[in-house]
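What follows draws every value from the coordinates through simple rules; no lab data is involved. This is a predicted model, so every value here is computed, not measured.
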Structure 1
Amino acid sequence: MEKVEWKVEGMDCTNCALTITKYLQKTGQKEVKVNFIGGEVSFDHSGDQTTDELKKGISDLGYQVMNDKLQRTNPKPKTLFTNHLQRFLFCLPFTLVLMLHMLPWHIHFLMNPWTQLAICLPVFIIGMGYFGISAYRSLRRGVPNMNVLITVGSLAAFIYSLIGAIGGMGMNYLFFETTATIITLVFLGEWVEHKAVQSTQKALNQLARQQKVMANMIAFDDEHKEQIFPVENDQLRVGDLVLIRSGEQVPTDCKILWGEAHVSEALMTGESRPLKKVKKDPLIGGSLLTDGTVKAQVTAVGKDTVLSNILNLVKQAQGEKPPVQQLADRISAIFVPVVLGLALIAFLLNYFVFDQGATHALMRSIAVLVISCPCAMGLATPAAIAVGLGRAAKKGILFRNAKSLESFRNIRTVVFDKTGTLTKGTPVITAFKSFELSEERFRQVVYSLEKYSNHPIAKTILQEWKTNTVLPWKKIEEIKGLCIKAEDKDGNIYQLGSYKIADSATSDRSHSAYLLLNDKLIGWIDLDDEVREEAKAVISYLQSNQIDTILLSGDSLERCNKVAGILGINKVYAERSPADKLEIIESINRESPVAMVGDGINDAPALAKATIGISMSDASQLAMQTAQVVLMNKGIGHLPLALGLGKHSYITIKENLFWAFIYNIVAIPVAAIGLLNPGIAALAMGFSDVVLAINSIRLNYKKVI
C-alpha cells in the first residue's frame, strides 16, 4: 500500500479539511490525515481510483494539489482576485455607499430600489463567485461547509430585497445593504483569520525557509584544479564536495573533510552557543557557520536530511488529533445542517409565535446563519498545537504526535536511563586488569568483542583501543543488557559484560566490565562517565513540581547509586535487563502516567511501553523510532520545556474550546431574538476565529516553566 503525501492549497478551516477527509474516505483511502493549517494531506492509497483521479476530485471540490515544486497540478483558472483582501477592498466602496441611506438624512438617489440593486450587484456577484461556488461544491459532495451558511444568509437577503424592489413594496423590504455587508465583512474576517492562522506557523516556516539555499559545489577541471560552482542545494547529491565559508548556511547534511569552524545549530536544536566542529564531524543542513571555513562531503539530501525529518515529524504531529479535539470534530461535522435548522426555527418562531412579521423574522434568521462559526471549534486545537509544536521544534524538541503533547499534563513520574541520558555517554577508560592474557592480547580480545555492540561503553573501547588485527569469531551474539558472547574456532567461549556474568567468579562489583573465558574471570575494565551539567537542574525542576524521578539502568548498583547521589534521585533500579525495564515501566504505568527517557537499543521496549517515551537525537535509531518525543540538543536540558509546553498547550486548547463553544451557545440565541443585525453578526463571526488564533499565538511568548 503506497503512502501518499500532498500539499493542498485553498484549505481555510476545519470544514475544508473535513470535506477532503470524507471525499478520500469515500474513495476507499486509508489512514487519511488532513491538516488545514499547514495544507498537508496524507493517506494510504488503496481502492480503484488512481492518484490523478483523486487529484481531480480534490480539484472539483475547489482545492488544488501542489506538485513537488509547490506548483499546482491542475492550472488554476485566472480570476479577477487572488485573495480575500483584494475582494474586501473591491466590495468595500459599494457597501459604504449602500450604507449611506441608513443615515438620519435622506440621500435621494439611494431611495431608488433599482439604484440600490445596481450598487449591490457587483458585491453579490463577487460573493457568490466565491462563497456560492464553494457552498455548491460542498453540497454536491454531501459535506456542507461554512460557506453554505454565508451563501444562504446573503442570498436570502438579496432575493427578499429583489422581490421588494419588483413589487414596489417600499424601503422596509429592501436589504441590499445587508447582503453587501455580510459578504464584505466575511471577506475581511476571513483575510484577518488567514493571516492570524498563518502566524501560528511562524516557527515552522522559519525552519522550512532553511531548506532552500545556495551551495558552493567543488568540482575539478581537466587539470585537476578545484573549481567552485554555485548551485541550489536541491541539485546536490550524496558524495558531492562543498565549500562552506564563515557566515554561510550549511546547504545540506555533510561531513567535514578539511578545516574547522564554529557552527550555530540554534534553529534545529535550540543550542544557542556555537559548537566547534573539526575534521570528520557532521554538519546539519540549515545550521550556520559563525566562524571558519570548511570543505565537506554531502552525506544526505532531500527528505533524508535532519532538517527535513524535523519538518516531517512536526507536520505529522500537526495532522494528528488528540482526544480533546474529538468532541469538537463530531460537532463540526453536523454543525452546518444544525444551524440551517436553527435558522429555520428562528424564522418560524419569530413570524408565527412572536408575531414579528416577515421582515424582522427573516433578518433574525439571517443573523443566526452568519454569526454561527463551526471554524472556531475546528480551529481550537490545531491552532494551539501548531504554535506548541512550532515553539518546541525551534528549541529542538520534536513530538511525533499531538497526543503526546497533550499527555504531558498527566505525567507524575519520569524514569531515566543512566548512560548517555543522565551521563554524557562518552566514558573514558581509567584502568584495566588482565589476569592471564598479555595486555596487547587482552585489548585485542575486548576490541574484537565490542566491535559488535552499540553500547556507549563499546564505542569508547573501540575508539581508545583501535587495532587492525581483529579476531575472527565462529559465532557471536549480543545479549541485551547483559553481555557480548562469542565462540572462537577452538570452541572457547568469551563473555564481556556487567557484573551479572561474573558474580560466581568474584565478589568485587566495582568494575565497569568483566571479561570471562569459559566462565572464568580473566580481566576487568574501569570506565568513568561524566554526569551531564544540565541533569541536576532538570531533576530539581521535576521534583519541585511534585514529579517523581527514578533511575533505571543495566549498570551496576554502585555506579547507579553514585549518579543518583550526585543528582538527588531517591529511587534506583540497577542491573536490569531490557525485559526488566519493560516490566518496571508497565508496573509504574498501572499506577500513574510515566515518561521514560533513554537512548539505547536496550531502552527501546521500555520507551514504547511508557505513556511518553523520550529519546535523544544522538540515540540509537531504534530508540528514536520507538520514542514519542525526541530531544535534538543532545541532552535532557529541554525536558522541563517539553513538559511545560505540553501542559500549557493543553491549557490553551481548553481555553480555545471554551471560547468556541460559548461563542456559539451565546451568539446564536442573541441573534435569534433580534439583538444583532446581520452586518454585526457577520463581523463577529469573522473575528471569532481571530480571538482563538491570537490566544494560540500567545503560547509562543508565554512563560511555561
Structure 2
Amino acid sequence: MRTAQIIQRRDFIRLTALSGAALFVIGFLDVKGKTPQIANLSGDESPGAKMNAYIFIDSSGMITIFNNRPEMGQGTFESIPMIIAEELEVDIQKVNIMQSPASRKLYGDQMVVGSRSISGNFDLMRKIGASAKEILIMAAAKRWNVRVEDCYARDATVIHPASGKTISYGALAEDASKIAPPQNPKLKELKDFTIIGTSPARKDIPSKTNGEAVFGLDCTVKGMLYASIERSPVFLGRLISFDDTKARAVKGVRYVLKTQRNVWGHTREGVAVVADTYWAAVQGRNALEVKWDNGDLESWSTKKIKEDYKKAAAEEGAVFVEKGNFKNVFDAAPVKIVASYETPYQTHVPMEPMNAIVYAKKDRVEFWGSTQNPNGFRSFLAKQCSVAEDNVIIHYTYMGGGFGRRSLTDVPEEAADLSMKTDAPVQVVWSREDDLTQGPFRACSLNVCKGALDTDGHLIALEHKVICQEINNQTGDYNIAGEDIAGGINTEYTVPNMAIRGVLRKFYIPISYWRSVYHSTNCFAHESFMDEMAIAAKKDPLDFRLSLLKDHARYTALLNAVAEKTGWHKPRENNTGMGVAIVQRSGAFTAAVAEVARISGKVKVVKMTVAIDSGIVVNPDTIIAQTEGCVVMGLTAAYKSGLTVEKGKVVEQNFHNYQLLRIHECPEIEVVVMKNSYAPEGAGEPGLPPIAPALTNAIFNMTGNRIRELPFNLDAI
C-alpha cells in the first residue's frame, strides 16, 4: 500500500529549486460568472498560492504541464496536456505530465462527467499554451532588441531567423515570468497541428502496468482506521436496533457506530464497524445482529415494477417534442406499427470498489481517494464538517473506473461522519456485494413506440414515449417528467409528424448517472423501432435511415462509412446477419454495425464496427480505446447482465450472477474515427448506446426473431 501525495505549490517550487529554480508558472483564474483570466502565477504570493497551475518551466529547461481533470481511463491525463503542448510548441514526449490539485479558483470545473473534458476545455487549453508561448517570444525579442513579429517558437526554443539567434524556454523563463500574459493569443491553424491528431504513448500507462500507479484503494494515512458498513438490503429500510456484542469481540474492532448517507434526497441508514484493519472490520460486520423496518417495501419486485410501468404507459405524459399532428395521421394511416421495449436496472461495477478516506479535524478536512468530482467533494465536505471550503484539501488519485458512480458524494459522506465520531482518518470500503446491491443504479425503463407508413412505405408519423424514473426528481411532489429522460431519441430523422413524450415514475430504488445515461435505454428502443419500420416498409434498414437523413451530413457520412467497412450491401452467407444503429451523445455522432453468425448451433457476435464523429480529434488512440470500452459495456448490458428485484432488494450479489463480458467472449472490434474540422466533442460515452440495438437488429436479420427486452439469453436464440 502506498500513500497518495499531492505536491502543494510552495513545495513544488522548493523541490524544483534544487535542480534549477521554477521560474515560470502560467495558468488561469476562474472567477465565477466571468471569463477565466489567464494569469502569471510565478510569485509565491500570487492568487491561488499553494496551488500549481498548468505550465511550469524551470531554468534547466524542464517543462511540466498539468492535467486538470481526474483520470479514470478516459485519457485526459495525456490529452489535455497535448492541447497545451500543441500551442506551446513543445514536444509532448519530452514534457513531464502531472495531475493538478483540486482548485476551483485555478482550474474551474474539474468534474469529469458527460464526456465534457475535451469539448469544454479545448479552446481554453489552446489559449493557455499559446499565451505562454507569446510571452516567451516577447522575452526573447526584448533580450535581442528585435521585433516580436520577427521571432517564432519551435521545440521549446525561440528563433530569430534574420540573425540566426536561438534561445531555449528555460533560459527565458525568468524574464517571461515578469510579462503579463495576453488573454487572446493567436492560435494555430488546424492544418499546422503536429501534436493534436496524433497518438503519442500515454505517460500514465507504464505506472498502471507495473503497479506504481496510485488508486483510491491504495491510499493509506497515518493512524487510519477502516470501516465496513451494514445497510438494509431493502432500500430505505429503517434501523430498529442492533446487537454489537459479537462484533466488538473481534480482534481489532474499535467502534460500532450508526451512520448515514444521503442518496438523491433519501437518507440511507447503516451500522459501521470501524477497526484497525479492513479484515477485522468485515469480520465484525458479519458478526452484527441488526433489525430493520422495511415497511411495505418488501412487496416490490421486478414484476411489480413492470406492471406499474405498463399501467403508466396509458398516461398522456409530458410532451418534449411535437411537430405536425401525430395522432390524426397515425389514426388514418394504412400501415401502423406499435412496439414496446424494456430495459433493466444496471449497476456500475467499476473494477476498483467504492472507497474514500476522510480525516475531519476541528478546522481542517482532508480527503484521499478516487473521484470524478474533486471540487464538488470539497464543497460537500466543507458543509458537512462545518469548515471553510479553503480548509478542505482533496487528494484525488487515478480511478479504477467511474461510469458516473464516482461523481456522487455518498461514500465520503459516510467516511466524514465516522471520522468526526472517532477523531481519526477513516477509510470506508464497499464490498462487491455492497456495490451491486446498494446502488444507485441506471434506471430501468419501458419505451412505447408507435409509427405509421403511407402506401409507398414512407415514414409519416412517429411517437416515442418513455416511462421511467428521473435522476433529478426522485423525491418531492413534482410528478411531471423532465426532458432529460428523452436522451438518445433521435429527432434528426425527417418525419413530418412526430411526438416525444415522457411519463415519470417514482420509486424507492435509487438511480443515478450510468455511462451515457438515458441514451443507453432509449436508443435501444428507438433504433430497434426504426428497424421495425424499415422492415414494414420493405426497405433496407441502413438505406431507410439514409433516406430520412438526407440533410444531415454527419450521420450520412457515418452510415456510408460503416456500410463500406462492413460490406453492408454485398451478398451475405447463410446463418449470418448484420444490424445497424445510430445515435448522438455528448455532441458526438456514432453509427454501429453488429455482425452475428450461427456457429456450431450457437449465435455468436462476430464483429462490431463503430464509426464515431467527435469533431476535431485530439488523440485517435484514446477515442478508439474509449469506443472499444463502450462496445464491451454495451454488449454486457445487452445480453450478459441486468439487476432484478425480489422482496424489495436486489437479487444479484456478485459476478457469479451479474456477469460481465469476458475476454474470450469479446468479438472483433473495429473503430472508424472520422476526420473533420467540427468542434471537438465527447468520446467516452457515444459508442455505447447503439451497441444493443445494432446487435438485436442483426439477430433479427439472421433469425427473424425480434428482441424487445434486455438482457436476453444469447444462447437460447
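When helix-only ellipticity at 222 nm (-39500 (n - 2.57) for each DSSP H run of 4 or more, over all residues; to 500) is calculated, the result is -8000; to which of the structures 1, 2 does this value belong?
Source structure: 2.
Comparing volume of the Cα convex hull per residue in Å³, for residues 176-375 alone across structures 1, 2, which is largest?
Answer by largest value of volume of the Cα convex hull per residue in Å³, for residues 176-375 alone: 2.
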